[in-house]
Structures are given as structure tokens and as C-alpha cells.
Structure I
Amino acid sequence: MTLFEKIIAREIPAQIAHEDAQCVAIHDIQPQAPVHILVIPKKPVTRVAEAALEDGLLLGHLLLTAAQLARQFQLAAGYRIVINNGPHGGESVPHLHVHLLGGRQLAWPPG
């Protein structure tokens, strides 16, 4: 069971920013920006590269939820949505999740 599955099951506490039938959004415990929220599907999908065609609606829901949270946290000046895939992509938990980062000027290129 991954860390995120334990959070979804309420076995590990987290600061929840949003929850619905398909996902939970939590504040990152090591934020990289003033607003750093992780949008996590309740369905365990290891990573975006392993998502199935049937996961398309779920992936769209994650992005729309991130956009909704950006409005809620007043990130109209801009924000970044990131999905890490694999160890070289910065993936640290093998459970697909979307990072919403904002609240400051974000540099490019990242990393």
C-alpha cells in the first residue's frame, strides 16, 4: 500500500484541501511554493505512463480539480501543474498525482 493509499484510507493524517468521489487533494508536507497541493486519484494508478485509455476521464478530472483549486487559492497570476513520471522524472511515490504549485514567480526551466 502506498503512502497516498494510506492517506486516502485515513491511516495517515493529511491536510485535505479538497475531496470528491474520484480524488483527494492535500497540501504537500514539503512545499516547493507558497501553494503546493497534490491532487491524488482514489483509484491506484501507478504513473501516467501506465494509465489505461479508460483512465482518460479520471486524468481530465484531476486537471480540472487542480484548476478549481487554483481559483480557490487565488492563483490568477499563474500556477504550474506538474505530473512526475518515473525516477528520472522526479517521481517519489508510485501513485499518480498532480502537483499544483503557485503563489510566487516560478522559474523556467524547472529542476
Structure II
Amino acid sequence: MVDSSQKADLPQGTLDLLILKIVALEAVHGYAIALRLQQISGDIVQVPGGSLYPALHRLANRGFLKSEWKETETGRDAKFYRLTKKGRTHLEAETASWRRLAGAVGLILDIDEEAAS
């Protein structure tokens, strides 16, 4: 378990990308999205409902997600989200952009301070 000082604040727009990636794997409800993000990230990414649900609504309003009410494995009704074709296209473009940016930031952070002077 990671202590709370190890939790990371997500840069603007990153939550949308992570949600789209999780939903691309299978139709899933909001609480399960939050759990998967937390589990996969080793507890670094923890998304409170006050951030998750507005993001889901925003992504649905932009046409990236579709939703439908279904019964969960526990017998409760929940809104399940799935990726649309438009959402998949957006996910692919944003993933490529994020990888380019992360690579560039990595190059800068790896500069040897002595070599740079």
C-alpha cells in the first residue's frame, strides 16, 4: 500500500485519457473504473467520485462514451459506460500525444547535470 504522500495529482486532461483507456477494455460502471485505476496504478491514481462522475458525464456529452443502465454482479443497477467509435479515435490520438510528451519530459529529466553545464 502506498502512503498518501505518494499519491499523484493528475495533470489536466489525464483523467479523461485514463477513463477512456479503462472503458476501451470493456463496458464498465463508474465505481469499477475508479477501482481499476487504483489497482493498476498500485494505489498512485485514486479518483474521488467528485472528479470521476463529472468526467464521465463530460466524456459522454462529447460523444466519446455511451451509457446504459444494467445490473451489476452484486445485483444493483448501475450505469455502464462503453467507448464509441469517436471515443476510440480520440483515445488513440490522445495516447499518441501523451506518449510523445512523456518521452520528451523523460529526455529532459534524464539530462546529466554536469554534461549540461
Structure III
Amino acid sequence: MEKLLILSQLVLGLSVAFVWIFRYDNVVKEFKQFGLSDLTRNFVGAAKIAMATLIIAGIWFPSLVQIPALIMGMFMVAAQYFHFKIKNPINKHLPSLVLLLLCVFIALG
């Protein structure tokens, strides 16, 4: 169980970091589709990268994990809301849904 939790932390943290660092152009397009401001996008990005960092650091310092996982989970719930709001196809919902499930698993672990 511990190895699965560590793997989940790595997948969640690295996935979020990858999207916000290397796929930033896609993030910009999505936030425009959602009708959200650049300030909101930048706040969400900084917060998600910070939470991803804490979740990965939680591999060595487990007390750091629960709150960042819950905050990240709230961001993923918001992502689901915005995908539904603009009526995106299900394949656009899946990444944030999978990450939401990982957040729940990590927070409860």
C-alpha cells in the first residue's frame, strides 16, 4: 500500500508540473475557453505547482501531504466544473478526473 501511495504522489505531482510547465500553451487556451482571466490562470498555476511540490516532498515528509492533496483535489473539482460548463467532450474531462481520484486516494492514505 505504501508503494502505491508513493507512486500516486509521483504521478500526481509530476503530471501537474508537466502540464503547467511544458504544456502551458494548452493551459492558456483552456483558460480562455473557460472565460477566466490571466490573473486567475497565473494564481492557479502557481498554487498547483506549489501543491505538486509539497505532494512529492511528502514522500519523505508524510505530514506535508494531506492538505496539499485536498487543495489539489478542489482544483480538480473546479476543472471538472469548467469542462462541464463549456460542454467539453469526455476525453477533456478524463485527465482532471483521474487526478481528482489520485488526490482523494493520497489524502485518505
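No value in this document is a laboratory result; all are computed from the given coordinates. Predicted, not measured: the structure shown is a model, and the values here were computed from it.
Suppose helix-only ellipticity at 222 nm (-39500 (n - 2.57) for each DSSP H run of 4 or more, over all residues; to 500) works out to -28500; of I, II, III, which structure was it derived from? Of the structures listed, the value fits III. Among candidates I, II, III, the computation of Cα extents along the principal axes in Å that gave 39, 25, 21 used structure III.
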